[in-house]
Structure P
Amino acid sequence: MENIIEYDIAIVGAGPAGAIFVKEIAKACPELKIIIIDGQSPDSSKPCGGLLAPDAQKLLARFDMVLPKSILEDPQIFAVETIDIEQKLVRYYQRHYLNMDRYAFDSWLLSLIPQHVAVSKGRCNKIEKHNDLYQLYINQCDKEVQINAKAIVGADGGSSIVRRTFFSPMKVQYVAIQQWFENNGQRTPYYSCIFDAKTSDSCSWTIHKGNYVIFGGAFAKKDCRQAFDIQKARLEDFLGNCLGKAIKTEACLVSSPRNMKDFTTGKDGIFLLGEAAGFISASSFEGLSSAMLSGKILADAFAQNENYESIQKAYHKKTLALRLKLRTKSVKRSLLCNPFIRGVILRSKIQSIKPYGKKD
């Protein structure tokens, strides 16, 4: 390979974690030579419900950032319809999410990084360490390109190649599958959280996006597609209508941290952000707020410390509150995903709202 360029930092993954890190580190340390590897495209974007939770909204406010209207999707939703198919229970709870186009959101964040930062379109297929450099091999339109870097930041999600190459994988992961359908006026909740003990010990969802309806869920890896199809049929039977023919199907691995050992921040000049580090809610799979926050914390650690060891120690220490918060989400998950406890909570109607015209 010719003309191999060496960088101070290579960031694998250009989602919210990677984009916020680059935006902040490039501003604090403009002398660093940085490249970010963006493997997304409109046809290969990450499957995601695309709801911006209050924690993520608050973080954007702290960055003094405002969302362009073009990122938002119709409709804006004020409640979640929680459905337990097996126990035939439905409850409504007020929520304050923003409905948005996830790929447009990621592209907007990436557009905010300084122009002196290099952006490589392609997917990282392999990483090796030789002496004091990391060698990254990027697939760009069927052509392999090599990049050398002194440090690597893994911001590449649940199936992170950085984590898989250098660290222990997340112990519990699901396959998140979602399908898009034309919105033909069928009776589908604008936003729902679905539980079905027969097909999954996790949750599923429906979300309206403009002229489309998404149905998706998290399923055990073994026979995941079969479980998805069975749950979809059971949901259609429960709702009393048919979603129709799927326009497209998306799938990816999604992490479910259960204990503090599931969180990995990195070592030896390798740093992990967002879901690659395990920073994702085990109860709702919300990860945008944790991704952006971890990017900011790591950027601050780079700006305030002189070597990788001290940066690593500072990053690990400053993410303790985040790790503890996410640990409580695994406790919440154990309660919500227990059919008996979930039934008790839903039947109690605690904090639920009753829409006008709806029957209990």
Structure Q
Amino acid sequence: MSSDPTIGKRLAERTLELVNIASVSRAEATIMHAVRALIPDGFELWFDDAETVIAATPRRPGVPLIVLAGHVDTVPPQDNFPGHMTDTEVVGLGASDMKGGVAVMLELARWIADERPERAVDVALVVFTREELPVRESPLPGAFAACPDLATAALAIVLEPTDNTIQSGCVGNLNGTLRFRGRAAHSARPWSGDNAINRAVAGLAGLVGAAPRVVEIDGLSFTEVVSVTRIQGGVADNVIPDLVECHVNFRFTPDRTPDQAIAAIRDLVGDAGEFEITSVAASGKVAPPTPLLARLVASGDFTVAPKQAWTPVAQFTEVGIDAVNLGPGATAMAHTREERVAIDELARTYRALVRFITADGTVASA
């Protein structure tokens, strides 16, 4: 284990520095410039299109490549910007999701470049924007296509908030609009129209009554669920409405492809109304039990759990790179007004990754 007593302070200061750079999705230019300047000279720049930066240590024959990945964008502020630091926490927008994780990545890169430890792996950094938006806006697919060297990675670690557990795989995310149409009329004579709300009440019964589907993959239990998350209809208090629109969200398990998920939700909706798919993000495959993953688990005595949400792990596994989520942030703090990350948790992630990168952790000054 690292014996450096200052690592927590350094990580906290780096996290606060990043927190205090405004970076709401689609406005990340300033923080990307700052992150680019913090990547040390010992890393070779593989790709940079201003939306994704990929840099890596020089490749060595026969040495596995691992990826440390993180996004810099945040959701909009909720009176929590700028941030501040206490004796035990960094508080502010993005501290948990996921500027604490990005700070860990950058400090590990600084340690590798400055201390030149004996490493068991080569290391690539992938820093990117627009993760908090629909997946169609993600810059990662373009970066993957433009940087084929990344496909040689043996494992990607996405430093999303996981409470310092390893979360493998992730559920897919499908969104759609379900429309119920009727015929408008005066509410004093409802029989002269066809109430779209009545149609919606009947048509949604199958969706809201659908039981969760639990699927076990390699010992991890994922739960597939469908929810109606928004509903809109009606014109005025005295008008029978002719249209109701419902937003449907389907979190599908890693045993389904996007096409299979679309077929499953269409079967569930049936002919209840007009259903339009608006977005689909693939699920992430569960990482196979390789020796490299076993070493990561052992490096921090981490528990392994399923990821019951969508993360960019799915984008890495789509291009054939084994990937897991592991980060210092608290999942319960993500996107909240009270967002924060514990300094001890930042240090725990950092020290575990030092042990993982060196294979034995014998680095006195890390």
Structure R
Amino acid sequence: MRLRTDWPLFATVLFMVSLGLVFVFSASSVVAEMRYREQAYFFLLRQAGAAVVALCALMLLSRWDYRKLCSERWAFTPLGIVLGLLILVYFLDRDTHRWLRLGPLSIQPSEFAKPALIVFLAYLVTLRASDINSRHTLLQAGMAMAILGGLVGNADLGTGVVLTGIAGAVFFVAGMERRYFKIAFVLAAVMAVAAVVSQPYRLQRVIHWFDAEHKILDRIDPTGTIKAYEHSTSAPPDTNHQSYQAKLAFGAGGVLGTGLMQGNQKLGFLPEAHTDFIYAIVGEELGLFGSVAVLAGVIVIFWRGLRLYWLALDDFGRYLAVGITVSIVFQAFINMSVALGLGPTKGIPLPLISYGGSSLLSTMTSLGLLLSVSERAR
């Protein structure tokens, strides 16, 4: 079979990774100088190294036949490795339960849970396509989601939400009955509420976003029990600070932006400007046009991924494409919504743009598989 490169998708990925490197440097140079003295390129060099590795992975996987993944070995082995790493990280990283530190390198296993889950679900749904609504199929998928979602959501609720979105999308296109979706939605909502309530800082973020002045909370909790619980966290009391500073960044940028490297919010006003809130720095320095350019890149990925549902050679390729597309697009919209103040503050990176080697490698690995499906499509 003669392979045909999906140039719109490939060019969009290169554009967004390049833009991400530019803004990682722009948003982190001052912080890097303050932390590491005269090393303004500290975060840029680390991100560039991760980008080289990630690009190599994308190129290799795009030329590799994705249909080889449709086997028990590839469906269960990566998922088992990720589960093992998540358990290991839970005990080794006692503060955040997120990072596996290997000398100068830090790995976030929850990022690799996304491609591992996508391959597992695509295989399971393909194998049981004619029996997708049976209890046996739903029980297997439910157990995998419960274990993986519980381990990930315990430390990283945002990624846990993305994993739930992936599973929902794959089973929806596979033909799951509506009644099972209702049950799954209720269970997911209960687990989400439990995850929020289990950590005071999460509850604080949600309450401050819905009811910043505690007017509603004072009515339903006159004794102050909930307020005392949410204030028991060591996190900063003003959870809306990042959202407020991000809005100032977008406002300062206007239509044309303040100019590349000319933004002010990254000068200590907006915490984590080079990671979770990098979209605000893009909006400040490149204005509305820059913000729309990033959004357009996400839409192109959505377009090129969704079309494969009709053009892929087989069911496994269709489900793989749907899962990958939803994982990237859903995460991007969560990040941009938080930066724009449309949701409570949540630490989740903007795919291909934010600083973070694990996030970049995981995303590029998934996109490599998406390119593999696209290059072999009809």
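All of the numbers you see were taken from the coordinates with simple rules; none came from a lab. Note that the structure is a prediction, hence the values are computed from the model and not measured. Cβ atoms are built from the backbone, for glycine too; each structure is taken alone.
A few notes on this one:
- Structure from which 43, 22, 18 was derived, semi-axes √(5λ) of the Cα gyration tensor in Å, options P, Q, R: Q
- When mean count of other Cβ atoms within 10 Å over residues 253-260 is computed for each of P, Q, R, the largest belongs to: P
- Given 2.3 for distance in nm of label points 7 Å out along Cα→Cβ at positions 205 and 221, calculated: source structure among P, Q, R: P
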